[in-house]
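Listed after this line are the structures, all set down as structure tokens.
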Structure I
Amino acid sequence: MNRKGLSIIIFALGLTAGCGGGSHSIIEVSISQPPPGIIAPGNTAQIAATITGTSTGVTWSCTPGNTAALCGSFNPSTTLSGVATTYLAPPTAVGSVAITATSVKDGTPSAPANVQIAFSGSLSGNYSFYLTGFDGNNKGGIYSLAGAVSIAADGTLTGEQDYNDAGGITLPDIPISSGSLSFSPTTGLGTLTLVTNNNKLGVNGTETLALNFVNNNHALIIQADASATSSGSFDLQDLTSAPAGGFSFVLSGAGNTGNSDFFGGVFTVSGSSVSNGMYDQNIAGSIGMGKTFATATLSQPADGFGRGTLTGTGIANTLAYYIVGPEVIRLIDVDSSRTLVGSAFGQGASAGNFDNASVGTSVFSIQSNLAGIPFGAIGQIVPSGTNFSGVADVNEAGVGSADAQTISGTYSIATNGYGSLNITSATLGPVSVLGIYATDPTLNLNDPNNTTSPGAGSIVASAVVVDLDTDVAGSGVLVPQTDTATTSFAGNYALGLQDLVPEAGEFDFVGNSTATANSLSGAGILNDPADVLETTNPLVNSGTSFTSTLVSDGLDQGRYLLDPINVIVGDGAATITYQAVVYQANGGQLFWLENAADMNDSVFTGLIQQQTLPLGAADRKAAVKKAQK
């Protein structure tokens, strides 16, 4: 097995017939696997019912009409207890459908499930997306994807995207001709399909993405088909204003030889001119700091999907960009030599006025998604003048780890937002030098449309981060820590993780959860097309649930321990027992990292974001330009 210590349990699935109920048995039916709250016309969903008091199972029906055209169909139409049927939604958006499981034995006990057959889950507007992950087509196995879709009120979906694996497949500006979005308004979990004209993308040209909405404007997203797996973000676009002013950026990826490439820095945008570029780089442990470019060009205006190009930086010949809003753009390298992908965030009114006081008590999270040397680190810093103290955890998969380490050191931020943070206490293993690039204090870097957190009155800056050590490389964010109260970590959350296994690749998970005083549990979708888990068959787009304990470490630092986390994939095809640590920036935004003490020889990192539910009803539509393509 490639993965030492991983607890894989293969189950032989079967059914044990119960004893005859007899004339006095009580038959009860319940829906044990409900459908999503919203399903796009023509799409499918798995539904199961549990029946007690008889072994004869249930029959499936629907209203209105009980026909494939009016309310849908079932395959098979009769199932045993706990066995799923495949529900095929009708070909048109018929609205409300009631699905019923009825006892075969006497046709009396039954259980209902209600769905809406509708396009786009009632959300409409322009949305930008970007992801990075593993596809196995090149030596490093890393690919990048960025794009945008326009979703009309009637569910019509079009868009464009850029794909790059630096291993022979570099596809800039590919049209998205159609697709669909469906999700549950009560959990946020759903599916986005993108249909392109290029059979090198996804499965025969169709990409399947699983997502979990945090709110109407933002979702965590993974690619969830047999072609690839990855993690990223899906965000409402505001195309009414062009990018302008100071920006801080980060880019991460791999070269065509499999080496790790990370860049971070600052620049200024004025019309189509990009100037005052200053950046750091970590290319396979080769460090370059304080590099500059005098001028570059940002093509203006962007097209109807918010796409343009950035050239002349010296980092790449051509970077495509997609606008999320006037202060947020996604970036992707469309050269054949690198898979770089990332973001640039505006500096707002703070541009040219940053100093050390711009950074306050903060939480940082950094990771590398390179299959050969994956690592992650998260922690807290408390600044004082030019110094800081704090606590942090690191996990370098297959190499070593350090838990709850006391850290200290120095940091500095120049007026243009370009800065560095040096951990001089030598307690965090290979992590000692971070480049930090400050952003507008009113921006939420992980939910760009969120105007309430941190809010318009915020004066403490976030930053994008690049690790500048020779032994490890990674990128991430530094965000203000404003609330460490354990009572704030409660309610409904969307969460994702990218699990990286040395020499094997990765799998990705996106889902939803409920946090209470002592537990975090939920469900979602896991994608493992490379069979990292070494199951009988690769687990592609597989339903997954988890339960865990949630305990504060008692040090009042917003740090929690999850031990254990029991993850059950599919119908018991794999069970993984994790340990993890969580750092709380506030009750709405937390970061988690796998603890190497679980002996899985892997590392996952990810986001935990508080949800606004139900979704769809309070839709705030994006400002959409007429498509120019």
Structure II
Amino acid sequence: MANTLTQKLFAAHRETGSLTPGEEIALHIGQTLTQDATGTLVMLELEAIGLDRVKTERSVQYVDHNLVQQDYKNADDHLFLRSACERFGVTYSRPGNGVSHPLHMQYFGIPGESLLGSDSHTCAGGALGMLAMGAGGLEVAMAMTGQPYHLLMPKTLGVYLHGSLPPWVSAKDVILEMLRRRGVHGGVGYAIEYRGPGVASLDVWDRHVIANMGAELGATATVFPSDHRTREFLERQGRGKDWLQLAADNGAVYDEEESIDLDTLVPLIAKPSSPGNVVPVEEVAGEPIYQAYIGSSANPGYRDYAVAAAIVNGEQIPGDVSFDINPSTRGILMDITNSGSLAQLVSAGARVHQAGCNGCIGMGQAPASGKNSLRTTPRNFPGRSGTREDAVWLCSPETATVSALHGVITDPREFGATSPTITPPAEPFRTRKLFAEPTADSGHRNVELVKGPNIHSLPGIEPVPDEFECEILLVMGDNVSTDEILPAGTNVLPFRSNIPKIAEFAFSRVDDTYFQRANVLKQKDLRHAVVAGENYGQGSSREHAALAPAYLGLSVVLVRSFARIHQQNLVNFGVLPLLLTDQPAPDIQRGGKLKLSGVHQALDQNNGVPIVSLNGKPLQVEMPLTERERSHLRAGGVINWLRQVT
């Protein structure tokens, strides 16, 4: 039987379960990736579990999000993470090395290997032919202890590429075309596999751009073949021995198929405030801009900076435009320095920042209120930039740079008939000295964890009772993101290892009275619920968006559909995820009372559902959970469950 590459990868790492879409499968995880915004909780979870040393082939902790050291909090967490890496046997990437995803691809990614990361954009590893997926931190912690990763087997969407990209069109336009067609939940339940003759026209950095933003489609994973372009990339990184040829079989059958003629693509842009709000650049040309931002995990390669430098060479950015250069890695910064591209950017008026996530996650480079910011980042959810009333547009480096020169959104094809031709460095900067490898003594409990005053142990969570009533504190619409549930940014993420404090920011972008109202109920030992529409919890994998509300007494989330990672995070921390199936939808208002009964019996039975009423009237709900997830919820979350079974 002919198999897709996706099927081959899942089969290669399967421990138990079925390759049938929709059924649960358990995967062996060879590599893990954590970053500092989520990794602090992962390390605290490993401490709570009592791990000696990680069981994976390679686990790497990156410090790339919380780089702004405006006080002791981030600096203390960096020391904690380094000590935890030594304690548990994890490779440590220090501040300033750069963003986790391109670094991992350069130094550690291996075609055919499995990678689980506590960052939703871990799917970028699919650019190398890896089975790479984002997950909640607790799922990653479990994988680091040697436990398999459980998920529902996705369908496979085969995307056939043919032709090659025309001038002024680049890889960002390919993924924006996918988002234009399918929207932000058009990939939910799918692994997206790119194939066809057009794939060979894309180098590994191009593929990284596309694979990275598979997360914006809601996809479980993105898969590219490992071919001669993959081998060329690994050889330039000094890792040619890691190359393995991987491809789908001839005649492989996909659950669904798309076709993209690369020759016909035009420059595209996602309007505020959703990655799925995509239109051709020419439709919005002339809109004034305040900022143009080059970089992030979504456009991290050498060409993304070099093409911007070639465009502005000899030109000057207008004084009322902030032209921000955000190097993705220390190595890329060295490469654009050695090639002269950095000098071209600086002389044109660019502002250069340290290598890391920075403005993408709201850590600096925030735009002015209500002013247009063109960014090569993967997301433009409301307020994510750090400015509450932001207007962020997502586009390619070509579109961002040409627009910066003109001071208005400009179709880059107006800049000339041909776009700059970029040749990557034959010997890109690389050194393993950037990483601190664990020593032979790692994995001993006598290695002290360095905990500053802002680092708190995980709070305990009580299991939901068999019968209870809870007040509805929030009613929201579709596509609520984790940035809206628990924001990032310089004021929030420094408290990532202090759940009682970070909980004060929960839902603050939706309703800034939520914390006070939830806390009043918490003090009375009362529970509460929130209600929303489709695709609840899209975006970041940060489990704080589940844990912080759970700490405040959130016990039920009632929605039309969930984003994959956030639903799992809710289960992991003891929150009931319920699907509302009533048609037509009942009128649900803030302040309404949900009553649940028969919860324990429902959790003890496969396909069991509690009895739910709203203000005394019955509601039709579903609780689509596996037997394993039900046992976790019955215990009050995964950590409680682990303590019971070990």
Structure III
Amino acid sequence: MQEPSLATEKLRLRDPILFQVLNSALSSITDEMGAMIRRAAFSLVVSEGSDYSGTISNRHGDLVASGTTDLAAHLGTIPFTVKGTLEWISVQPEEYFRPGDIILLNDPYIGGTHHNDMRAIMPVYLDGRIAAFVQNSAHWTDIGGHVPGTFDPNAASSYGEGLAVPPVHIVKEGIFQSEVAELILRNIRLADQARGDLLTQIGVVRLGARRLEELAARYGTTTIVQAMDELIEYSEALLRDEFRRLPNGSWDVETFIDSDPGGKTGDPLPVRMTLTINDDQAQMNFSASAPQAKGAVNSAEAVTISGAVTTLKMIYPHVPMNQGVFRAVEFVLAKPSLLAAEFPAPVSGCAAGVYPAVGDCVLKAFIQIVPERCMAGPTGLLNIVMGGIDPRDNQAGDEFVMYLWLEGGWGGRPGKKDNSIAMTTFATTSTNQPIELQERLYPVLFDCYRIEPDSAGAGWHRGAPGVKRRWTFPDTDILLSALGDGERFGPWGWDGGRDARANVFTATSAEGDSINVGMYRTNLPVGAGTMLDCFQPGGGGFGHPFTRDVGFVVEDLEEGLISPEVAERDYGVRVVLDPDGRIEVDLEETKRIRSTERAFKA
């Protein structure tokens, strides 16, 4: 393979049309990889929940291209995964890899997220040398350990978070390594399901490699390698241009994680960031954040930086997501710390704690500089895993593990009216798993699945409302574990906007006894017929709610998003119902309520 000469004229200058064609072609390859795993994966969380990603990296492990359906949090960690693998092997890539090889790993300390996210990496040989790597990541429903579904907030170390797989050959020169596969599958629940996901992932990276080889055969290896490197330079240049438009200065922000589940005080854990803009360079300094936690709310460095980068990408969506975004930002982390834990600290809660907290810090900083591109606080993440024995006739005696998360509200924004219900920012491309399908696959019945009234953060532009689900396992006992955040601090409002309601997760037995499940729960025995009730928060509001257009308040009333009581309390709008049930605004009383000094101090 011939390396592009430094003297070679830039492809995007010499042939800008071809440059964009190759940009689209690389993204199309990753989208095809995504379509394959979505259609062929065995796990519901992958096939319906879209908890996967597929990417292309260059020969150095730098992220080049990702798909439109890839899980956001994965994308920011991929460079750490591939580069971490190259560092792990400790030799030149061509000395370790052979054509047809595929590596499997899930180790959070080698650039992963948490143990459930299993990753396959395949080198792509062009003209006899490694020119790129294709990668696929998928969330396995279970990866072992003493908790069905593996999430354990009370894990004392990484050793208690399921099976950790460092880089290992699952395919050597095209030959499937069955002994390696059986070693992994022997240590996890739902081995048949995981086997299906594993074989699908192998097929996905083979597809990606084949498509990249076909692209090189059409346009030439040198052109493809040059295009990959220039795409990274292009993204970096675009983002630096955006930074150059911002005022120079520093902005200090903070947010909080509920507590350390392994700690003794119950105090919240601060996540602090100082954003500094200096011409075309941004620095995000997180070094004043909390020290490393005892419980599983820590994050390895890869997830922390992923949270910052992918949130920044949300603010500047026109910048292609690749290594160039990383290059335009300097990250400062204290080690060890909550945001850059050192092995063997537990990290399985990184997706629900540190990642959204880092994203909140980025939004809180940039909402002060470019508010039209930002939003107030969005909903967070709660991982709920439930396991037991299926009593139904067609599944009698089979073990099951059900993984559940809820969508919620995104925050109010100044640039557009209100906001939408969506998945957490950790997984913006994931989707809700249909309850009808869950009831078919698991011995579960849903009693409620609805948009929750009066749950959005009030504001000039309100956040989106939250979502409630209630469900029960009527004929079987289960073990339940929960790992999340946001029970103490609801999504934040901005510029006078109100915070949204916090997360609530309770269990009520068939006899009527209720307990608070909370955000940190390990292997809670749940008896048959117990009703589980979970509210996932809405988004925070933007701007003082007493300045909201009265017509918008009436629309929310008509759609059942708010009650008349909340219309008056939070928005200062007095309404009455006429004899036919139509909403009428008492304009005089509304004017009086909104004009009081008390209203704007509330």
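Any read-out appearing in this document is the output of simple, stated calculations on the displayed coordinates, not a laboratory observation. Here the structure is a predicted model, which is why all the values come from computation and not from measurement. Cβ atoms are built from the backbone, for glycine too; each structure is taken alone.
Here are a few things to note about the model shown:
- Taking mean count of other Cβ atoms within 10 Å over residues 75-82 as the criterion, the largest value within structures I, II, III is that of III.
- Here percent of Cα pairs over 18 Å apart, for residues 195-274 alone was derived from just one of the structures I, II, III, and that gives 73; the source is III.
- Structure with the greatest value (metric distance in nm of label points 7 Å out along Cα→Cβ at positions 435 and 507, set I, II, III): II
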